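Each value in this text was obtained by applying a stated rule to the coordinates, not by laboratory testing. Here the structure is a predicted model, which is why all the values come from computation and not from measurement. Cβ atoms are built from the backbone, for glycine too; each structure is taken alone.
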Structure 1
Amino acid sequence: MAHRCRLYLITPPRLDLAHFSRALEDALAGGDVACVQLRLKEASDAAVLQAGAALKPVVQNAGAAFIVNDRPDLAAQLGADGVHVGQSDASYGEARRLLGADRIVGVTCHNSRDLAYEAAEAGADYVAFGAFYPTETKAPAHWADPEILEIWQQTMETPCVAIGGITIDNAEPLVRAGADFLAVSAGVWTHPAGPRAAVAAFNALFDRRDSHPAGRM
């Protein structure tokens, strides 16, 4: 299953839409990005819809998928490419019913292979493990070890996402362990050299790992 890891961008928890639209364009110009998740947990439905309407074309024009966090109803309303649901959000079945068979539905599985197997067997397009590192985005209730990525790659074909406090400085062990995607928020948006440089640095890391097959499964 040797294939190149890709970047899964997550928006900051709070954003100024005009300013962030420019930052997002800058990030997407830095290299390959698989998808961008709109994650505004504290915002009103109206604010999420406003942000989604503005950001979706920016994401899609760059060839990335536009994903909405938590809310399959809003994802469907926005015509998003998919939704990411947590264990306390809408169920996988509800998300799939609202979005249909052709959209992406990803599921948070914390540090549980059982939750991940259940989601994969139900038809999830990816499972997300974490948190792997401390994060300022939220206080993690669950911690994951890179070994869970290794075991997953050895036993399952459903792609896995690593999430939680990931930066260019701590990402390499997760890529080596077999993450198909790295979900990154502050590690891009607060990078000292800016979002474009951060995305370029992650892609350079993925390319280095990809050029050494022994580093992946």
Structure 2
Amino acid sequence: MPTVAVYNQQGQKQDDMTLSESVFGLRSNSTLVHQVYLALEANAREPWAHSKDRSEVRGGGKKPWKQKGTGRARHGSIRSPLWSGGGVTFGPRNVRNYKQKINKKMRRQAIRVCLSAKVKSEKMIMLDELASAGKTKEMDTLRNALPGAGKTTIMLVNNPSDALFLATRNIPRLHLQRIQDVNVVDLLHHQYVIMTKEGAAAIEKQLA
């Protein structure tokens, strides 16, 4: 059974806690995690790049010169893709859809695998409780007293209070996240995970 060390709010180790095998004790599955990660990143992508074709470029309504007798090549508009300042042929358009479908079972399993990897690498930090008066200094002191100080950390809380949000928002490399919103991207982008006993029970229930 997977176990993690439990710390108090002074950063001192209290005891060990046994976690659910079905959520925190899975084997690595990099193929699944990679597929889910790419899908989430693609779904967050916006098609900003956009070029105008010849019908959208301003000007060019008049034929530049007559069809015959000038010795030059025939042209009907100065906004042709052949002209400098003309439309773009086969350029990027902002109607492109980058969305990738990902089912719920895959997404949940990938989260379980990532959480299991954090436990195995001893980068899961469990707190017996987490109370805050809204002061950044006390939360910064707690983070520095726990393992992995200075590393990117995501703090998963079941129902974060306004005071906890105020206490954590100005601490570098510390990101507060609701357990309901946890995803593969956040887990991979942060080296350490901080969670309370209550939060562990909530995430086990959510992913069971």
When log10 I(q)/I(0) by the Debye sum over Cα atoms at q = 0.15, 0.23 Å⁻¹, for residues 90-185 alone is computed for each of 1, 2, which one produces -0.56, -1.16?
1
Winner on mean count of other Cβ atoms within 10 Å over residues 74-81 once structures 1, 2 are ranked, highest first
1
Comparing mean projected area of the Cα convex hull in nm² across structures 1, 2, which is largest?
2
Quick one: helix-only ellipticity at 222 nm (-39500 (n - 2.57) for each DSSP H run of 4 or more, over all residues; to 500) came out at -9500 when computed from one of 1, 2, so which one is it?
2
Once mean count of other Cβ atoms within 10 Å over residues 10-17 is calculated for all of 1, 2, which comes out largest?
1
